[in-house]
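Next up: some structures, all given as structure tokens.
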Structure P
Amino acid sequence: MEFKIVKTVQDPLFDEALNLYDGKLDVSIKEGEKIFRQSLENKYTQHDYIFLVGIDNNSVVSIATAHYEATTNSAFLIYLLAENNGNRDTTIRLTLEEMEKELNKLSNQLHAHDINFIMLEVDQEIDEDESIDDEKTIVLNKRRRLLMEYGFEQQHDIDYIAPRQPIKNNFEEQPMDLFIKSNIELTKDIYGTSIKSNYILKYVFANKISRHIIYPMLEQMDLRKQV
């Protein structure tokens, strides 16, 4: 298995990755092609956005995307997806390892050391006894175990929410679980500031959601003072 970085939408791997993204991957899909294009082409994000694809037997078998937030030397891992085959867990683990290597390259260029932490939103845990969609529950719970095996920890200090858009031009607050893999001790000032910076980078600059929508969500999470 090998990995390549997609840097432009003209790269043939971009379309191949999105074909895989649209049809064969697991339950984490929430955004459309437009967001990927904006992240690669946006002057605020294009140089700190990593679109990683895993290739096996000349086919794309995994995708990971992340935004690197240079000021706080942290990152927002957005997608970590793999083709649903017998090697999915191994593919996910290898893809995650490669993504961390790429993020550390950016970190070392600016700060001469590895990244402080990586954050990742995860759908909230479902009780298997109460679940209607057993397959989705199994995938989500297995993903959680894999993340924790890799060093991620679920955070409980913030009642985390994310913007979701079920209806055009209408955003809702969706409760999510926040997982963080930290390489330093997260003091209160570093923790909140870094999460806020990554949140704004992703949702304001990459997704181009209005600050009038995002800032109240940050205030609700006590990550921004109310004005």
Structure Q
Amino acid sequence: MKKSEARAALYAGIDDMLAGLGFQSRKKDEVFERKFDGGFQRIYVMLMDRSPKIAVDYLVSLRFDSVQAITHPYIWGAADDYMESGTYDIVLPYFAPAMPNQFFVENLDDLNAHLNALCPVFANHIVPLLQECLDLRDFERKANADENMAHGSRSNSAYAGIAAAYLVNPGEFEEVVERRLGLMRRMGSHQNVIEPVEKMANDLRIKRGTGPRNTVGT
């Protein structure tokens, strides 16, 4: 099976799963995207030729411009990809723990079987989360309550969770900071990874007139 054939069939199937939700596919960028006021949502569907099979990876990415404006300098510095950067990434096994994040298909029967397995995951888990997370308050509540939602670097999810709490849930800001930093320490994050998150939290305290705090190494 050619990669182009697999992509055409796979994207057609996912188009059906996202029908009526406002997502547009950009095959050259391997993404389905929905823009909204203040951000975007993306579902990356990435195909790689592993002849004789095709490997397929998924990533759900949420972007809130107001959060990104706070976190981006701490994560990426002066990188010029600000407009394309996601705020929070989620892998497929979060939605379906029994599923791997990478699949291999060799023919159309494999691909159709994969789509059949994927359809209820989209309907019952991915789409409901995307609909819920169109609002920053809902995103903040969900992201900061569910430690399993984050993908990849715990520091990146900590930046997003702390910044979102600063913006829309200031009453629980300190609790979120402590919980996020505590999770990073429990996961074995190195202190030089934790310190920039602490710096961002202290900078936000200064903006709000309540800081800074000396929390390094605690």
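Output the label of whichever structure in P, Q has the greatest value of distance in nm of label points 7 Å out along Cα→Cβ at positions 95 and 111.
Values: P: 2.5; Q: 1.9.
Across P, Q, distance in nm of label points 7 Å out along Cα→Cβ at positions 95 and 111 peaks for P.
If you work out FRET efficiency 1/(1 + (r/R0)^6) of positions 87 and 207 (r between Cβ atoms, R0 = 30 Å, to 0.05) for P, Q, which one comes out largest? If you can, show how the numbers build up before the last one.
On the way: P: 0.45; Q: 0.95.
Answer by largest value of FRET efficiency 1/(1 + (r/R0)^6) of positions 87 and 207 (r between Cβ atoms, R0 = 30 Å, to 0.05): Q.
Can you rank P, Q by percent of Cα pairs over 34 Å apart and just name the one with the largest value? Write out the running numbers ahead of the final one.
Details: P: 10; Q: 21.
Going through P, Q one by one, percent of Cα pairs over 34 Å apart is largest in Q.
If helix-only ellipticity at 222 nm (-39500 (n - 2.57) for each DSSP H run of 4 or more, over all residues; to 500) computes to -15500, which of P, Q did it come from? Spell out each step's value before the answer.
On the way: P: -12000; Q: -15500.
Only one of P, Q returns -15500 for helix-only ellipticity at 222 nm (-39500 (n - 2.57) for each DSSP H run of 4 or more, over all residues; to 500), namely Q.
FYI, it's all coordinate maths here, none of it is from the lab. This one's a predicted model, so the numbers in the text were calculated from it and none came from an experiment. Cβ atoms are built from the backbone, for glycine too; each structure is taken alone.
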